[in-house]
Structures are given as structure tokens and as C-alpha cells.
1. With FRET efficiency 1/(1 + (r/R0)^6) of positions 2 and 130 (r between Cβ atoms, R0 = 41 Å, to 0.05) coming out at 0.05, pick the structure among I, II it was computed from.
2. With relative contact order in percent (Cα under 8 Å, 6 or more apart) as the yardstick, tell me which of I, II scores highest.
3. For which of the structures I, II does the calculation of helix-only ellipticity at 222 nm (-39500 (n - 2.57) for each DSSP H run of 4 or more, over all residues; to 500) return -13000?
4. Tell me which structure, out of I, II, gives 174 once volume of the Cα convex hull per residue in Å³ is calculated.
5. Please state which of the structures I, II yields 4.1 when distance in nm of label points 7 Å out along Cα→Cβ at positions 26 and 394 is computed from it.
6. Among the shown structures I, II, from which was the value -0.70, -0.83, -1.34 of log10 I(q)/I(0) by the Debye sum over Cα atoms at q = 0.11, 0.12, 0.18 Å⁻¹, for residues 122-297 alone calculated?
7. Given a computed value of -0.36, -0.79, -1.07 for log10 I(q)/I(0) by the Debye sum over Cα atoms at q = 0.12, 0.20, 0.26 Å⁻¹, for residues 258-329 alone, which structure among I, II does it belong to?
Structure I
Amino acid sequence: MDRTQAPSLSAITEIEFVAPKVRAINDRVNLYHMPHVPNDTARFDLYFNAGKIRNQESLASFVSGLLFSGTKDKTSVEINSAINRLGGFLDTGLSAESAVISMYCLKEHLPALFEILFDAITNVSFREDEVSDFLKDRKQKLQISREKVSYLAQSNFQVELFASDERYMTILQDEHFASVTQEGLKQFHEEFILKGLDRMIVVGDLPNDQIDAIIEKSKGIASNGDASFAETLENRIGSKHIEKEGALQSAIRVGRTLFNKNHPDYLDFLVLNTILGDYFGSRLMSNIREDKGYTYGIGSMVAEFNKTGYFLIATEVGKDVRENALTEISNELDRLRNELVSENELDLVRNYMRGQLLKSADGPYAMTDLYLSAILQGKDLEFYNEALKAINEITPERIQELAQKYLQWEQMTIVTAG
């Protein structure tokens with residue numbers, strides 16, 4: 001072996017994935033079990049069709065926040081103490097289209113923690129004192145958020161971006177606090193939690209009898225119907241500014257509605273997006289942070305819904321350079337439309353994306369998350385090998401073609417606040 005010579009490098013072309021086991025809860029809802037965990041850790045997730053689009057008066061947000069507020073027999077303190085005694089870590093999340101509850105724990109405690117969680121969320125009583133305290137806290141947090149230019153820009157951007165479907169436009173308003181009732185909370189809970197379980201995930205080396213028990217318990221809350229989601233969304237094109245007196249910074253949001261994994265341009269567009277703003281050496285970072293010094297950070301991303309998606313550029317800059325920053329963002333889109341990306345830059349991005357994909361598939365937890373992201377759009381793990389193929393084969397000409405098609409400044413929704 002000649003140690004003066006570096007080993008040859010070759011691009012990876014395939015990843016050997018391990019898929020979770022698929023177990024049916026009913027004829028449309030599955031439990032996905034990843035047993036290949038080499039230690040005693042575990043996680044389970046419950047996904048519900050209880051996202052923000054299910055109600056235009058923010059009931060999804062209120063119910064999600066109150067799920068562990070107590071039952072007829074247990075207070076919120078007792079529930080959380082029981083979880084803590086068993087070393088569980090509880091996490092909840094709410095998006096436009098779904099609500100998720102996650103529990104991280106040791107596998108020996110997973111059955112007991114599942115029982116505690118299941119009892120808490122199915123028997124929540126929405127006690128008046130708990131609801132009142134929760135609403136006061138949430139209203140105070142909303143007032144604090146409204147002082148931040150990032151919140152003002154993002155919330156208004158959401159309204160403009162999803163202008164074609166009011167379900168996706170909904171943001172928390174003062175009147176929502178005044179209109180909430182115990183009966184309304186219970187009705188939403190019954191319809192979208194007690195009848196809304198859409199999928200369940202268990203990661204951990206658990207025996208089949210424990211998985212069987214979880215499935216049996218979950219049958220009563222599993223959804224029996226297909227949830228409705230937007231097939232397409234259309235953004236309101238143009239610019240909007242929200243003035244914030246006394247603000248030293250301006251938040252910027254630029255974007256448009258787009259697509260998800262099912263679109264033929266999706267994989268190639270991910271490469272274009274990475275070049276533009278999805279890694280530290282991206283063009284937006286190089287120009288607006290490194291060269292101009294307008295911001296500490298700027299990035300672009302592709303976000304997905306069940307049946308569609310959107311593209312977003314986000315940053316915060318000094319209010320005195322807001323218009324300059326917008327000009328430079330527009331210039332970077334122009335460059336991608338009018339000039340071919342160099343092979344050196346493309347090779348750098350290819351290597352970065354291959355590395356990120358390998359990192360995303362490192363271990364049973366990460367691989368399970370990749371699998372879930374794929375099946376949401378009817379794909380499987382082979383989708384990520386297709387992604388590798390697209391990364392390896394894309395050309396500068398194809399990148400320019402996509403930029404000309406999707407990165408026209410005249411197609412964008414632009415919102416600033418500050």
C-alpha cells in the first residue's frame with residue numbers, strides 16, 4: 001500500500017435501507033414498527049388528522065395544547081409526574097395538516113408510558129380552570145410573538161402564500177380566544193382525536209405481544225375515513241410590508257407554492273434549492289451574509305404537504321438594508337436563470353447532498369423518519385436511491401431550465417416586516 005497516495009473516491013449510488021414492519025390497526029391506518037435498535041431506547045409517535053386546517057377558529061391549536069391538561073381522575077401535574085417517574089420525555093407538534101404526540105423512553109417503560117399517554121389524551125376533561133389558565137398563557141405568548149418581526153412576516157406570509165384556500169391561511173387571532181368554549185373543545189377532540197388517528201410509529205426492540213397490545217388499544221381511535229387536503233395551492237403574487245415601529249431588524253419572506261415528492265421536477269429542484277440557499281456555502285449565504293454583511297443567516301427550503309408544497313426564502317436583516325437585501329435575492333435568482341452553474345460548484349453540492357442523505361439514514365430513528373416522509377406521498381425507501389441518481393446525473397443545463405421555470409421573481413409572494 002502506497003500511503004503517499006490518497007485513496008480514490010467514488011460517488012455513492014445506492015443506500016441499503018431497512019424498512020419498518022407494517023402492522024394494520026384497521027383497513028386504512030397502520031402501525032410502523034422499527035425493531036432494529038441496538039440499545040434500550042425507544043420512541044412512539046401518534047399522528048392525528050387534527051391539524052390547523054380542521055378549524056378556522058384555532059381549535060386545533062387549543063386542543064393540542066390541552067391534551068395533557070388532566071382527566072376526571074388525574075390532574076395535569078399527576079399525569080406529568082407519572083411520565084417523569086418512568087423517565088419519559090413527551091413532545092407534541094402541530095402543523096397545518098396533522099397533530100403529533102411523541103414519547104421518548106427506555107423500551108422497558110414504553111408499555112406503561114403508552115397507557116398513561118392513551119388515558120390522558122382520550123379522557124381529557126377540559127376542566128374550566130385548566131382551560132382558562134391555558135388560554136391566558138397562550139394569549140400572553142401571542143402578544144409577545146407579535147412584537148417580533150419574524151412572527152409578523154411569517155404569519156402574514158402564510159396568509160398571502162395560501163391565498164387560494166382559507167383553511168391553510170388561518171392564523172391565531174384575538175377573537176379566537178373570546179369564542180372558544182368547552183363544548184367546542186370537546187367536539188373537536190371527539191371528531192379529530194378520538195376518531196382521527198392516522199398512523200402510529202414505534203421504534204424500539206419490543207416483543208410482538210407488546211406491539212399487539214398497542215394495536216388493540218389503538219383500534220378505538222383509528223380513523224375510518226379519508227381526510228381531505230388541498231390538491232393545489234395558489235399564492236397571491238406581489239409585495240406586502242408590515243410596519244413595526246421601533247424595530248431595528250426587518251424580516252423577509254419570499255416564496256411561492258410548488259409541489260411535493262410526487263412531482264417529476266421535485267428531486268432535481270432539491271439540487272437547485274441547495275445551490276441557492278440550503279447549505280452554508282450557498283449562493284444566498286455567500287452573497288448576503290459573507291459578501292454584503294446584511295444578515296447572520298439566510299436560507300431557502302422546500303416544504304411539503306400531503307398533496308402539494310411550497311418554496312421559501314427567509315432571513316432577517318437591518319431595516320436600513322431591507323431593499324438592498326431583496327435586490328440581492330432577486331439577483332441570485334436571475335443568475336441561476338441566466339447563467340449555467342459551474343461543474344466545480346455542482347460537484348461540491350453533489351458531495352454535500354450525498355453526505356446529508358447518508359447522515360439522514362444513519363440509524364434506526366433517522367431511517368424511520370425517512371420512511372415516514374416517503375410514505376406520506378405514497379413512496380417507499382427506494383425514493384431516496386432515486387434521489388441519489390438525480391443528484392449524480394443532474395446537469396447545469398437542467399438546473400438552469402428549472403430556475404427559468406420556477407424562480408421567476410414575478411411569480412413570488414414577498415412579505416417584509418420591520
Structure II
Amino acid sequence: MITLLRANRDLRWLFIAQVISFMGDWFSFVAVTGIVKDATGSEFLVSLAYVSFSLPSFLASPIAGVTVDRFDRRRLLLIVSLLQAVAALGLLTSSGSTVWPLFVFQGVISAFAAFVKPAIDAGVPNLARDSTELRTANALFGSTWGVMLAVGAAVGGVFSEAFGRRTAFVANAVSFVIAMLLIALVRRPMQEAHHADRPAMRPIADMAEAVRYARQDHVVLALIASKSTFAIGAGTVSQLPVLATSVFGWNDGGTGMLLAARGVGAGLGPLIASRFTQGSLSRVLRICGLAGVVFSACYLVAAWSPVIYLAAVVIAIGHLGGGSQWTLSTYGLQLRTPDHIRGRVMAGDFAIVTLVMSITGLGAGVMSELVGVRWTITAFASAAAVAGFVYIAATRPLVQQLATEEAAADATTSV
């Protein structure tokens with residue numbers, strides 16, 4: 001992976017930009033949830049803060065996908081990064097007694113994020129020079145989110161307690177500006193020339209085209225569906241700040257520890273799983289199914305852990321599965337979809353998972369108020385386990401079909 005970053009300057013600058021931006025995001029998340037918990041004492045509002053990091057992305061996705069396919073992806077990332085920096089400064093208008101600006105401005109940042117992820121996911125295949133680089137880049141970019149969650153949440157918790165939460169918001173704004181400057185160093189186009197700068201956006205008709213494409217290709221449909229099994233259990237993730245503070249009695253440092261454990265798993269998972277796929281879509285689907293079950297089992301253990309350290313360990317193991325599933329499904333979509341529609345497919349994939357995550361996050365907040373955080377995590381982890389087993393059973397014929405096709409292709413190549 002170091003070789004890739006040395007050899008491909010455009011992927012190098014895009015990767016570093018993403019690293020810095022993610023770092024700022026998690027600084028902000030720890031600070032936002034900490035302020036909301038201290039100011040209101042409400043598990044539901046903590047979950048609503050988590051939702052403010054996801055639901056706006058769903059609402060913006062129909063326009064985002066079309067925009068990513070029709071306009072220059074690099075310029076789009078530059079503009080969006082600048083707008084996110086401005087919105088991040090808006091978080092400073094909150095106070096201990098006034099928390100609504102946190103939801104508003106974080107919602108704006110998240111809405112713009114609906115443009116960022118599809119633009120990067122759709123653009124990386126055009127920056128990679130061959131299939132090997134694409135596979136390596138996908139594992140690298142996928143692990144970045146987890147690694148920066150680990151580092152950003154852990155450091156963010158300490159940073160927030162040492163320098164204050166408002167300083168964490170400033171750091172987030174600065175991270176967007178630095179990311180913008182690094183993206184400006186990318187020189188190669190992030191889309192095929194004949195697909196760039198199309199006229200006349202038609203969001204509904206254009207997204208309908210992406211939906212039809214997914215329905216016609218069952219592999220694409222299965223890849224999109226795989227993230228939903230993880231998202232069903234995402235209510236568990238929304239309760240990590242509550243678990244750290246209400247059950248284990250820690251402050252921002254405890255929240256940072258559990259989020260960091262999540263990040264360690266999510267960072268290592270894609271790196272490990274990529275070694276077993278080697279461009280095989282049948283293996284991608286198989287690992288996606290198994291990963292969802294591992295994620296669920298680990299959160300069941302975490303919910304009833306007697307100490308925060310054990311909870312952190314099993315959460316890290318669980319997100320080895322969650323990180324693998326998230327990254328490999330994206331990799332599969334990159335392999336399977338043509339450039340002219342890839343942005344919309346990626347946006348649709350992101351929209352579905354953020355919608356499900358938002359719904360389960362809100363549901364977990366309500367349930368936590370009623371029965372407590374431990375039983376809430378148990379319920380949502382169990383639901384995700386059921387979804388994982390259903391996914392494995394439903395995709396088995398497709399996995400077998402792909403494995404047969406890949407074996408035949410290998411035999412032809414060897415001859």
C-alpha cells in the first residue's frame with residue numbers, strides 16, 4: 001500500500017485529504033455527543049445527534065448522485081469541502097443551554113457529505129491505473145475511515161477534555177480546508193472525459209435510471225443490500241456514548257475509547273478481507289454475509305460486558321466484520337458498474353444505508369429511554385444477526401453462480 005501511495009500521486013493526495021477530513025469529523029462527533037448528553041441528559045437526543053451525522057446524507061443523495069455523474073468530481077469536492085468548513089464554524093454558535101445549532105450545522109455538513117463519498121468512490125477507479133491498484137486503493141481508502149475513527153475518536157476525546165469542545169469544532173473546520181487544498185493537487189480527471197459536464201440535470205429520471213440498472217443486475221442489488229444488514233444493527237453504534245457514560249461511568253474519554261475500538265476493527269477489517277477476495281465477486285458476497293453475523297455476535301457480548309475494556313475489545317472484533325462488509329461491497333460496486341452511472345449507484349447505496357442507520361439510530365434512542373442501553377443494544381444486535389443469516393441464505397444461489405463463472409473464466413485463461 002505504501003508502494004501505491006508513492007507511485008500514484010493523485011491517489012496519494014486524495015487519500016491524505018480523506019485522512020485529515022475524517023480526523024476532524026470524529027473530533028466533532030465526540031464533542032457534539034458530549035455537549036448534548038451533558039446539556040439534556042437524554043439518550044434519545046444523543047441518538048438524534050448520531051442521526052444528524054447520517055439522515056441529511058440520505059435526503060441529499062438523489063441530487064448528489066446525479067451531480068457526481070454530471071459534473072467534474074474534483075471541482076465538486078473542492079467546493080463541497082469549502083462549504084463544509086463554513087458549516088463547521090457554525091457549530092460554535094451552540095452553548096450549554098442552546099444545542100439546536102449542533103443539529104442544524106452538523107446536518108448541513110452531513111448533507112454535503114452525500115456528495116463527497118460517491119465522488120471519491122466513483123472517482124478512484126479512474127485514478128487507479130490497473131485492477132491491482134484499484135483493489136489496493138479500495139482497501140486503503142476503506143480502512144482510512146476506521147483508522148481515523150480510532151485515532152480521531154481517541155485523540156478527539158482527550159483533545160476535547162484538554163482544550164474544550166469548541167476548540168474541537170475549530171479543528172474540524174480546519175480539517176476541511178486542508179482537505180480542500182490537498183484535493184486541489186489532484187491532476188488526473190476523476191471521470192471519463194465523455195461523461196463529464198453533462199447538461200440538464202434530471203434528478204428523478206436520472207436516479208430512476210440507476211434503480212433500473214440495479215434491479216437488472218442482481219449482483220449490484222446484492223452488494224447494495226449487504227450494507228443494510230449492518231445498518232439494521234447501527235442502532236447499537238448510536239448508543240456507544242450512552243454505554244460509555246451511563247453504564248461504565250466515563251466521560252468523553254470513555255466515548256472516545258469505544259469509538260476508537262470501533263475504528264480499529266473497521267480499519268483492519270478491509271485490509272484483512274481484501275487479501276481473500278482477489279477481485280472475486282463471489283468471495284466478496286460471501287464475506288459480506290459472514291461479516292454481518294460476526295458484527296452482531298460481538299455487540300451482544302459488548303452489551304453485557306462488566307468493564308469498558310472488555311466491551312472495547314469485542315467492539316473492535318465486531319467491526320473487523322463491519323469494516324470488511326462496508327468496504328468490500330463498495331469495491332464490488334466499483335468493479336460492476338460503468339463510470340457513466342457509477343456516481344448515482346454509489347449515491348443510492350449511500351442513501352439506503354444512511355436511511356436505515358438513521359431509522360435504527362432513532363429507534364435505539366427511544367428504546368434506550370424505555371428499557372436501558374444494554375437491552376437496546378441486545379435487541380438491535382439480534383435483529384442484525386437475523387438480517388445477516390437471511391442475507392446469506394438469499395444470496396447463496398448468486399454466490400454459487402458467480403463462483404462457477406469465475407472458475408470457468410480461470411480455466412479459459414489458463415488454457
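Throughout, read-outs are computed from the coordinates displayed, never taken from laboratory work. Quick caveat: nothing in here was measured; it's all calculated off a predicted structure. Cβ atoms are built from the backbone, for glycine too; each structure is taken alone.
1. This value belongs to structure I.
2. Structure II gives the largest value of relative contact order in percent (Cα under 8 Å, 6 or more apart) among I, II.
3. Working: I: -13000; II: -29000.
Of the options listed, only I reproduces it.
4. Numbers: I: 174; II: 128.
Only one of I, II returns 174 for volume of the Cα convex hull per residue in Å³, namely I.
5. I
6. Structure of origin is II.
7. Details: I: -0.36, -0.79, -1.07; II: -0.30, -0.71, -1.02.
So the calculation was done on I.
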